[in-house]
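Below you'll find a set of structures to go through.
What follows draws every value from the coordinates through simple rules; no lab data is involved. On a predicted model such as this, the values are computed, not experimentally measured, just so you know. Cβ atoms are built from the backbone, for glycine too; each structure is taken alone.
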Structure P
Amino acid sequence: MVLEVRGVIKRFHNFEIRIDGLVFEDEKYYVILGPSGSGKTTLLRILAGLEIPDGGSVILDGRDITLEPPWRRNIGIVFQNYALYPHMTAYDNIASPLRVKKLPERVIREKVLSIAKILGIEDQLSKYPHQMSGGQQQRVAIARALVKEPRVLLLDEPLSNLDARLRVDVRGFLKMLQRRIGTTIIHVTHDQEEALAIADEIVLINKGRIVEKGAPEDIYRKPKNIFTFKFLGLSNIVSPELLGYRNEGLLGFRPEDAYICYDTNCDLEGSVEAVEYLGSRKIVQIRISGGQLIKINVDPENHINIGERIRIKIDKDRILRFKEVPEDI
């Protein structure tokens, strides 16, 4: 265990965060995921020391750091806008926290060059932020946070300012970086795909509370509640009667767990209302009896027309049962 959140409470005008028993282990990549306004960035700021909770404790390696200022915590943070000093070169930006510590210039140079090599930005060190791309600026910001060799690295929406293609490249880089340096990373995002792709564990937050915590495949395939099921990936929720089950709660299934049925042993039938082509697959929206829309994945080569009547079969082993009423997100 590296970092622990015990009974932390933070109140705002009409919003309250309550987090208890949240543990971050050594050398893991965590993603704090949740919708806008759920409290995830506030939690990150509490861990960094930029917000003081109204109650509870933050424990780092067994030591209470709740009231310690950010510069006394062995925690690095990279902000959403990177917060680089515009009048400094990449080298000086990275070196700045070491100069605050008054380390010898020889030691500073060794550390800066070492972390720049790991991040692949050795050729950017003489440039100013405005001369670098968004991805290069991000790596400089990460280098500045890592050069102090923090126990934990916090990343606040680190991919949100990058274009779609670069986001995919950089998230793979971040995962490889975490494996290489062996530190604990806590990464905040509202992007479900990003969380699934990069996390060792996802901490899902809604309305200031932890909804679920676990490995991506576990909370995607075996969510404990409807909020998790709906928020993490595409989903379908139907009444049990539609599939011949007893009327107890609701049933859920993913679009990839249903397919077009060509025989008589089908589960549902409806009219195609929309087809989205995504390259590797198509997402087909079907209006079934009762007016409900469901989504299924189909092969991209499958020619399906709007208005066409189709039948579908659902993998019964993948159906999830929920007792609660779905919550809007």
Structure Q
Amino acid sequence: MTTKEQVEQAFSGVLVPGVGRSITQLNMVREIEIINNIVKVTLAATALSPGSQDWIRTKTKAVMEKLPEVNKVEVEFILYKPTMLNRISHTIAVMSGKGGVGKSLVASLIAIALSRQGNEVGILDADITGPSIPKMFGITTHLGGSDTGILPVLSRSGVEVISINLLLPMESEAVIWRGPLISKAITQFWEDVVWGKLDYLVIDLPPGTADAPLTVMQTLPISGVIIVFTPQDLVEMIVRKAVNMAQKMGKSILGVVENMSYLYVPEIDKRIELFGKSRGEEMAQVASAPFLGQLPIDPELARLCDEGTIESYNSDALTALSQAFIQALPKTR
């Protein structure tokens, strides 16, 4: 006799058009009933166009009919709110007290490191006026969905991505919005997107401590914060601002990352500290959190970001940082 476990396993081959994740991964399978060799399946219609629903219905019936002793398959679609489908174990915010420190880069590398560990990962690009995540991942596909929800875009390595740039007619178009509109867009990226089942959602916050970061801290269930900085004299004041905000909002700081720490010149086998001596340990004390490590100024990494192939980046510094990330981040449930 066919079991629910067999049915659920078969659903892994039913991919949602335009996303590349299965109906199981997007948590669209709401109910399975097996009576007298008749399989009745209830699926979420959220964010699916009529054409996508028809395709999923046909594909679902095809994979179900291959199971032993299945005589008939009935598929029903019911509309659910996106938030009812989302099962996100941990939400990690990456922030900085000022712009230009490589926060988006660190957020991307965290997501890549987690994905390489076999986790289901998503990135919410909350930097509405300065989105750079799609460029680094080489994503040009526009977001899909319907008037009932938004579907994220899948990167080459399987990371779900949501960014305002994936909604614009041209990636160079400026988003000239006031704070309330920006906050509303961030809220919609949380409430109206079908993220499905994720182990980690990494949120790339805009710099500073104004409306957008405040919206994320107040609205989203943040599991922890990672603070990014560069080794300059004014960094302590900037880091303290980010730390104070996180603490006032009751969010734990998982660690700090120093970006652009040095430039390694292989011809002379020497590290050059372009922006001054590392202040990683000092900033860890300021934040009362672990110093997760350093990232150098790496021309190869810059090239891959420009080409949209950041997911292929590897280095000793990234390996060390990834190990620290994994240890510091909360474990999935």
Structure R
Amino acid sequence: MLPQRNLGNLTVSALGLGCMGMSEFYGPADEAESIRTIHRAYELGVTFLDTADMYGRGHNEELVGKAIKGRRDDFEIATKFGNRREGDRRWVDNSPEWIHQACDDSLRRLGTDHIDLYYMHRRDPDVPIEESVGAMAELVQAGKVHHLGLSEVSAETLDAAAGAHAISALQSEWSLFTRGIEAEIVPTARRLNVGIVPYSPIGRGLLAGALTSPEALSADDFRRQHPRFSGENLERNLARVARLRELADELECTPVQLALAWLVDQGEDVVPIPGTKHVKYLEENADAVDVARRFADRMAELDELFPAGAAAGERYNEAGMATVEK
């Protein structure tokens, strides 16, 4: 069983399970296998499940709801609001009215009376953060939400939000390939007692070492739009991953486990949420906590292999980059 860690005052498993890919973005969905994966997660002690209302346009929350039916208290459920989708249109809505409606919709899809951790998925800078967090605080007072979180906000925004209500967690992209939050955002979170939940902790699969070409991705795989997965950028990134694979071979673990172990080693307030819809990959991921324990003295080598700014290409396309760290 995995040890536990604290995100503010919320206690969760030391590793979470990102459920997004069970519904879209990473090729065809397989609901039966996804539910088996969630059930296996519980057996391994991975009880922190991460979803959002936009994943599969609500399907992902419904899937998680099916998986946890009759065993709600076995899991800590995190979901998010803010990214709205209608047809081909997508926009960010942080208005108090939408926050209340989105929460009720998520509770219905999840089949539960409360959300353990409720995140603002993205921020609209035109809405004061204090106004949005104030509406989120009303959900806490109503018992619908137990803890609040933010995703992809700046250090300044996080500071202002914490002044309106206690924030338990910050979910941001953090991996060997994405280390920008270490300069200002991580120190701010720690000063405020905000836990850190890294998403895409293996660089959207890039750090797994299995990808060799964009053509290996399915036609609907959203990584085809990302600069790091194209042309010379991909070649440069794969060359660095080859060095990760060499170290993993030496330590007799996988590149995925080593990349996750590096994050686990960053602090007791860090809880990565690698995503998968397959039991075999979940089991591989869960072993990363033990890898971090056994090879703590080798983690500095990874800092040298992947210094900040080492990745070739931005993590999102131009439109995506315009929505982060606001």
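If volume of the Cα convex hull per residue in Å³ computes to 122, which of P, Q, R did it come from?
Value 122 for volume of the Cα convex hull per residue in Å³ corresponds to R out of P, Q, R.
By the measure FRET efficiency 1/(1 + (r/R0)^6) of positions 78 and 294 (r between Cβ atoms, R0 = 35 Å, to 0.05), tell me the structure among P, Q, R with the highest figure.
R
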